[in-house]
Structures are given as structure tokens and as C-alpha cells.
Structure P
Amino acid sequence: MQGSKDASTPISGGRSGTSFLGFNYNVELGDRFGFRIQPGFSWVKYSYQQVDTKTFPSTLDTLDYEKHRLSFAEVPIGVYLNLTLSDDNKPQLFVEGGGFIGYMTGAILKTKGQIDVGELDQTIINKVRDTKDFERLRYGVYGKLGYKWIAIHFTYRLSDVFTEFATDVDGNNTTVRNPTIPPMEIGVSFRIFN
């Protein structure tokens, strides 16, 4: 995942990203071309660097980590082209592109930090289940370049992660703007069954 350049919301690109588990349904239009539908679930993690300039999700400087974990029911739909085939007509080098849409099924903010209790330091782990400041729909485009069962996977999210304005404890809109999260991810995808 692309890291955030916003010092107030410093996302760690190496510790953030999306995992997806789905099932392929191919509609073949010949040996080399077809449509692919992949219903499944996505788990998205945004891990925030603990730096002095951070103001989101909190301003606490005593935390070891803060991270949002989101889950989505998601359906990517794309078009694939098999550039090369094996002797037995199996796909080898291929490209694929399309779009995806998902609906949020849950969101958690997890924090871990140290507090002083007398002469001992105590580690506190806290999980808050809260979806009020998140956009429920997630959608965008994707592309793949692969060989047999492995591919380089590119995703560009067109939807926002957060609503434009934060809400207070009563669910009312405030004038505080939620951060903008970088939309691009590059990773690797695997196909387990052919």
C-alpha cells in the first residue's frame, strides 16, 4: 500500500494493505479471452506510524501502535486475456482488468500502549468497534499481470475510506474533516486452484 504523505495521518505503507479471499467464476469466450467474477471477502488494515505530528486517530504519544481493521463483502468483475497458453491449452501469461464493489461488514480501531501503574508498566490493548465515520461502500478498479497462478495486482480505490466530516459521540456531524487515505495499492495475488 502507498504510505500517507500527510504528517497528521501518517500511514505505514509496509504495514497496511488489503487481503482478499474469493472464488473465481470464469465465463470463457474462447481459449484466450473471457470474463471473471470473484465474490469474496476483503480485510483492509490501515496502520498508523507513531510520530509527534500525528493527530489521527488520536494524539496520544504513549501508544505502541494504532490500526484500523475493516472487513468487506466484495465482488471484483473483470476481463482477462491469456497472452500465452501451454501445450495442453492451459493459461500461462495473462492480463486482467476490471472493477470491484464492496460493502463494509465491520470496522475496528485497535490500539496498544504502556501505562505506568505504580512501579510497573502495564500493556493495555484496546479494541473499539465503530463504523460511524466510514463510508460503507468501497469501489474502484484493478489490474493484474500474471503467470499461471501468481500475479502482480494493482488496485485504485475510487471511493473514500471515511465520511467527509467526523461525527460526535451522539452521531451528529461536526466541522472536523476526516483524513483522506491514499487510494493506490500494489501487491501479489495467488490462485490456489486452477
Structure Q
Amino acid sequence: MELKDTGIHIRQGPAIFGAVRLGDSLAVVTASLDDGRKWIVSPNLTRMDADIVRRYAASISGSARRLAAEAQRERFLPEALAYVRSLPTGRKSPYLEASREELRTDAEADVGNALVAALEKDDSFRAAVEFESRVPYLVADRTLVDVMDAIHASFSSGYDEAFWIAFAADAAEGLLTSEQPFAMAQAAAWKSSRPASVPGA
């Protein structure tokens, strides 16, 4: 199977996203890191251009950030819950103090899910807006910005983008190879090919 580089190379953080042609009619989006690891992250496509590669790059980068946020949920959840619980009655879920454990657990899960969505954002202000919009019953005050500033800064300082992009690309390629047997051969061929030179990367 012949794989031919299309010349499309888009840098997204520590990763380079590109595309290779498989014969005359099909192409796939690829991802690679500077250490030589690489993946196929799209199914066979009959059309390929830079916009398609950018969409897959954004998708993998977004998945990477989401996976990292999920992994850090329990670390930051006590701080987020403490903030929400500090608000007066009527500005937070009444179920956070419910006597029934399942109601409390569900209300805490809502806060945790909102926290994950907030950490996916690129800056702390948007994270605060996202958090407020996703927590049921929440009417936030100015303190939320300060709380989210601290949480977001701590999360971002420890965010290993290359690690999580590799994790997300592994997952994407794993799904492809499980659903399309031929994709496994394509991925193997791509991984064994010489790396393309990337101008300005």
C-alpha cells in the first residue's frame, strides 16, 4: 500500500497534523509528535484539504483537554463544591444539603461535570462562565472568578499537552482499527514510514 504525503502540515501545540493519500482516491488525517510517535486519526476520506485537517486537529486537541480535565476532576472538586456550598439559599441547588444521599450525590456530580467542562476552556474567565451556566440552580457571585482563576491556573500549569494528545490520538486510532480492519494495516504502514519534513514546524 502506497502512502503519499499531501503536503498539508498544521502545527497544533506539540503535535503536527497532516494527511496522507492512500492510492488515488482516499486519504486519511494523521497526527504526530516530535518524538516520532504518530497515528491515523480519521477514517478513509474521499476529500481532503487543510480545513478538514484543522477540524481533526481541533477535535483531537479538544479531546486531549477533556481527558485531562476528567482525570483532574476529583483534585479540584472539593474547592468547587466548597464555593457552591458557600452561596446563600436560593443561589445553589437545594439538593447539595439533602438528607437523601442519592440526591446529594447527583447534585455533587452536576458540579463535577460542570468543572470538567470549565477546565476545557482556554482561560479562567470563560471557565467561570461555563461553570455557572452548567451547574443547576447556580447564581454565582464575583468570588467565582477568583476561585476559577486559582483552579484553572493550577490545572493549566500541570497540563502535559503532548501526553494527553497522545492519549487522545491512541483512543481515536484504536476506535478506527476496531471498526475498520483495514485501518490497522494503514496505521502500521504509516507508523513505519519515514517522517515527512515539515517546513517551519
Structure R
Amino acid sequence: MTTYRVEIKRCPNCDCEYTVWAVGSCNTLDAKFYTDGFVEGPMYDEGSALLICPGCNRYFWREHVPTQESIRDYQYFSNPERKSLPDSWPVHGRDYEDVLHQALWKSESQEKYIRIRVWWSFNCAYRDQANEESCMPPEQEANLMRLLQLLDTNDPNESITKAEVLRELGLFDECVKQLDQPFEDRYLEAIDAIKNLANLKNRRVGRIG
């Protein structure tokens, strides 16, 4: 089950007051896991660190827009005044390409966040298509080359992500070498999936499990 809180925010640019649906809890029951770290499930919602103001259509980092009020979803539905407020549009899919072109980051962690989601958006065309090879355009290749520089290999999740980026760039030997180090057992299923695809010289995103 996915639960939400409703945050009332005010745009720092146009002063529009609007609602944001913030994920309270979710789970990965019946979810699909992919080698690029993307998760897709009926009860999974990772939310977004970015917002689009419904008044001026500008992007903002959610943490930079103060919350005036936070209420439970049932409180929202029982409050006609709150229900009349416009919703912030979700930032997802191809939206992140626009965000990337605008370079809307103030730190490397924000840049990494955006570049990963641009990558996920590109891969969405190839998920669950076992016989279709991806054709990577130059701008996506440039995105992944920059992402390689941003990933922290001291973090096991990002170390595995780096290996997957190398594989999707066609650098299969480098991918396998990146994974040739000790990892905790909980990472082994993802590592095996990436290694198997690398050994097949397959650059397409794959399923885990």
C-alpha cells in the first residue's frame, strides 16, 4: 500500500499556493527491478525531489520551497478549501531532459540525481524487450560519461551503478572489472545480472531476477 501526505507550498517565484503529494510509505511487492537501479511496481513510488509550479511552470527543488502546512491525505479530501488548490505537476520521464538542459543543480549530488533519471527515461523504451538492442544517441552517451565522474565507488550501490553505466556504454571488460571486488550477499543478484549481460556483450538494460 502506498500512503501520502499532502504538503501546501507557495511558489517563491509567482507566489502561487499549491499542493504536493509526498510519499509517506510504499513497498516493492510485485515490483520489477532493473539493472540501472530503476524500480517499477504497483505499490512503489519514489516521489520526486523536483517540483513544477502550476502557476509559472518553473522547476524547483522541493527542499527549496517551504512547506506551509502538511496534512494527511484523508484530511485533504475532507477540506474543500485545500482541495480547491492546484496540484504541483509531477516531474518524471522526459521532463528530466528539460531539467538537464537547464542545468538546474547547485551541487554534484543534485546533478547526479538528474542525470540518473535522464538515463532511466532513455531506458524506458527498452525495458522488457529481450530482443531489441538499444541505440544510444550521442547526448545520452555524454550524459553517462559525466555520470561516471559523479558516482562514488566507495558506496556499493553507486559502485554497481558505475558497472552498469560502463556496460551500457559498451565497455564490457571495464564493467566486469568494476564488479571484481567483495560485495555483501544482498547485492549479488544484481551483480550476476549485470555480469551475465556484459559477458553476452549486451548493452541493453535488463531485469534483475
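What follows draws every value from the coordinates through simple rules; no lab data is involved. Here the structure is a predicted model, which is why all the values come from computation and not from measurement.
Out of P, Q, R, which structure matches 11.5, 38 when Rg and Dmax of the Cα atoms in Å, for residues 107-146 alone is calculated?
Going through each structure in turn, the value belongs to R.
Could you figure out which one of P, Q, R the value -11000 for helix-only ellipticity at 222 nm (-39500 (n - 2.57) for each DSSP H run of 4 or more, over all residues; to 500) was computed from?
R
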